[in-house]
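Below you'll find a set of structures to go through.
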Structure 1
Amino acid sequence: MTITEESELVEVPFWFDPLCPWAWVTSRWLLEVEKVRPVHADWRLMSLAHLNLVQRKGEGMSEDYRKQMENAWGPVRVCAAAAEHAGRDVLGPLYTAIGTRFHNQRRRDDPTVITEALTEVGLPAGLAASADSDELDQLIRDSHNEAFDEVGLDVGTPVLRVGGMALFGPVIRRAPRGEAAGRLWDGLVLVAGTEDFFELKRSRERGVRPSFD
């Protein structure tokens, strides 16, 4: 399939928390899909911290993971502040700037990542201070709930909406490129077109981690 000027673009809402490596891989796949299908990613915020600490009440979490979730508020709050400052269109470039540093460059614990990313996309570095403010938390929750009220709390990220159906996934280790990305999209469209569809899943091998090649 090739994209023509007559193709009608399909908006695909995609909810992300910049901290999640699996959502990062899926987001890079969706950008590949944009190149070969009439698809446009609509980036929206969700919060792993809200999902795990509030909605799931921290049940079954180790102390290390709880600390990670407490720290997870920071980056998504900065994304919310950026959207308030410059409009939602900035979320895609900012996600790419933050995610590249967090995941590809493996700098998740580097305190300079957020200010670097803000500067890269032309935003004030001062927005980094939003990481410690709960002023926009309701905005984050509202966006988060738009997805999870529909898809449920027994899933995580990535979450996207296809053909009016919110879905968890696809969870992929490595983002397919070119037409391979398009074929995975085609399959997802077929699945989402089945009104009573709920779940397809296979267990991941122990120790399997996302690949950011």
Structure 2
Amino acid sequence: MKLRNLALVAFLSVTALFAQAEEYVAGQHYKVLANPTMARDPEKIEVVEVFWYGCGHCNHFEPTVQAWKKFLQADIDFRQLPAQFSRQWKIHAGLFYLTKALKVNDKVHQEIFNQIHKKRNPLLDKDDQKAFLAQYGVSEADFDKYDDSFGVRRQLKMADQLVRSWAITGVPAIIVNGKYMVNASSAGGEDKVFGVVNYLIEQERKARKTL
């Protein structure tokens, strides 16, 4: 594991341990959403990262997200959801759900960030996407079968509806259980985002115990 990732894991483990002791304030460290949404699995506490592959901040934040995921407990349902604020964003969102449909997203997710931000390959053209995914065993026939398929279009529509419901205007943003939004600005920096997220998770756990 790279030194940076080891440091992230160590930092986030400490953040998780002390989240309960820290006090965060609504309207200051996180936003209470005006239009809360239901979790896809009501038995779990849902955490959603809204992102865009082309976003430099999202690219920088991704290792922190992956390090935090190592500490997920069984009652947490985490997922990433692409925003679609422009044509480019929608193309990348389609690529995200296409790779999900092709069952290769776990293999290519980080490399898509690398292609865009390090190798200057924007992956906005279908031929470029095909060439990229071919490296991971995706045939042109399978690409064409799932690209712009009903399933992908449905996922895009549902994702866009959620982002609009949450009134998100920038990424990356973390939504906790459809009720709260946390970002670097509210938390006081990227390195503090998951401290607030962990705190909110604990509040949701406590609320469930009182029901």
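Throughout, read-outs are computed from the coordinates displayed, never taken from laboratory work. Please read all numbers here as calculations on a predicted model, not as lab measurements. Cβ atoms are built from the backbone, for glycine too; each structure is taken alone.
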**OP:** Can you spot which of 1, 2 the value 29 was calculated from, given it is relative contact order in percent (Cα under 8 Å, 6 or more apart)?
**Re:** 1
Original post:
Quick one: helix-only ellipticity at 222 nm (-39500 (n - 2.57) for each DSSP H run of 4 or more, over all residues; to 500) came out at -16500 when computed from one of 1, 2, so which one is it?
Top reply: 2
**OP:** For structures 1, 2, calculate FRET efficiency 1/(1 + (r/R0)^6) of positions 22 and 126 (r between Cβ atoms, R0 = 30 Å, to 0.05) and state which one comes out highest.
**Re:** 1
Original post:
For structures 1, 2, which has the highest computed value of percent of Cα pairs over 17 Å apart, for residues 118-157 alone?
Top reply: 1
